[in-house]
Structure I
Amino acid sequence: MAQYFQIHPDNPQQRLVKQAVEIVQSGGVIAYPTDSSYALGCHIGDKTAMSRIRQIRQLDDKHNFTLVCRDLSELAVYAKVSNANYRLIKSVTPGAYTFILPATREVPRRLQNPRRKTIGLRVPDHPITQALLAELGEPLMSSTLILKGESLPMSDAHDIREMLEHQLDLVIDGGLCGLEPTTVVVLNDDLMAVVRKGRGDILPLGLPEYDQN
């Protein structure tokens, strides 16, 4: 049964943040708030925890996981990015955007899109997420908490606990944090476009929208 931490959304209690990170480091799967919605997270190197997230969301092996980073200092470790794209990303982060970029060799194959060899990266603007990442000292492997058959992500920690308490190790209650997922932007050699409009404003990006239908 999942533990349940109420963490202040503006001034996260360091004691609880540290305990949450210990759960991640010991192989746990957590639900945590971000600047767009709640997300599922686990340690970047944990295959079992990643499989549990796939089971919760009923995802296939083509799903792009996202590495949630504290800042852009980690960007070059995990993604190949041009100077122009770096400036674009920097102009809107931290914020509710996920950028799909070519992965470097540092990214385990299981985290990459199997066909395109890409990885999702984002830097969220939320004090709890930032506190978790600062304590963890590395990116958090993550996926938006959208359950199969639903069009919107979960946004209430009480509902998450009620529905998933036997599938998670921890639910972090940081209050309501919105119903929109991130805006997803592909910055690849063969495509530079907004592929999903979400909470992040697309106007500053200056990129076309891509119709996937």
Structure II
Amino acid sequence: MELTLTLAIIATTVLVSLATFSNEDLNYKLPFLPYLAKHQNQWWRVISHGFVHGDHMHLFFNMYVLYNFGELIEKTLQYQYGTINGTIYFLGLYIGGLIFATIPAFYKNSNNSAYRAVGASGAVSSVLFAFIIFYPSMNLRLLFIPIDIPAYIMGGLYLAFETYSNKQGRTNIAHDAHIAGAIFGIVYVVLLDFNNFTNFFTKIGF
């Protein structure tokens, strides 16, 4: 099996997440706490929180999605821009999405010492929506639901659900981070090459 950057990220995330499940000190130092980032300059948390997860299911779901879409996007970027540049661009997509996804939480909770966020969902969302821009007409299936749905429709449903859930505000899930990650993924791919944007509409028949 080829060791791709996607697999390296997955392996690192799994190892770090599993370590934090049994190490309270590590579990305190790595999550995103906007209050500590602002008031104690602990800015490493905007990246480190993506390698920590709340539980095994949270970890599994994020890594499952990343595995299914990450390698294809990594190879797509390598094909378009060369192996080295493509790998760097994929890293930029992932880490950039991870950082950008913390902006809503920082804006709303930078003075809230009780707020805490973990998980790679924002970064994974950026990869997922980069995939949707490159392959909008490819059929996808929701986990455990055997129904084929074109990627661009799936993306629209995803954003609608996340926006609705974010407005409800009744769960501990950072829906705003998912939305921010998705936006970053779209903008990032378009900024790399505007043709990616025009090709998206061509592929869905517009």
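Throughout, read-outs are computed from the coordinates displayed, never taken from laboratory work. Note that the structure is a prediction, hence the values are computed from the model and not measured. Cβ atoms are built from the backbone, for glycine too; each structure is taken alone.
Suppose mean count of other Cβ atoms within 10 Å over residues 37-44 works out to 25.4; of I, II, which structure was it derived from? It must be structure I, since only it matches.
If relative contact order in percent (Cα under 8 Å, 6 or more apart) comes out at 23 when worked out from the coordinates, which of I, II was used? Don't skip to the answer; put the middle values down first.
Details: I: 31; II: 23.
Comparing all candidates, it corresponds to II.
When Kirkwood radius over Cα pairs in Å, for residues 85-180 alone is computed for each of I, II, which one produces 15.6? Source structure: I. Here helix-only ellipticity at 222 nm (-39500 (n - 2.57) for each DSSP H run of 4 or more, over all residues; to 500) has been calculated and equals -7500, so which of I, II was it run on? Clearly, the read-out refers to I.
Taking distance in nm of label points 7 Å out along Cα→Cβ at positions 13 and 133 from the coordinates of each of I, II, which one would give 2.4?
Details: I: 2.4; II: 1.9.
Structure I accounts for this read-out.
Each of I, II could give distance in nm of label points 7 Å out along Cα→Cβ at positions 165 and 189, but the derived value 5.1 comes from I.
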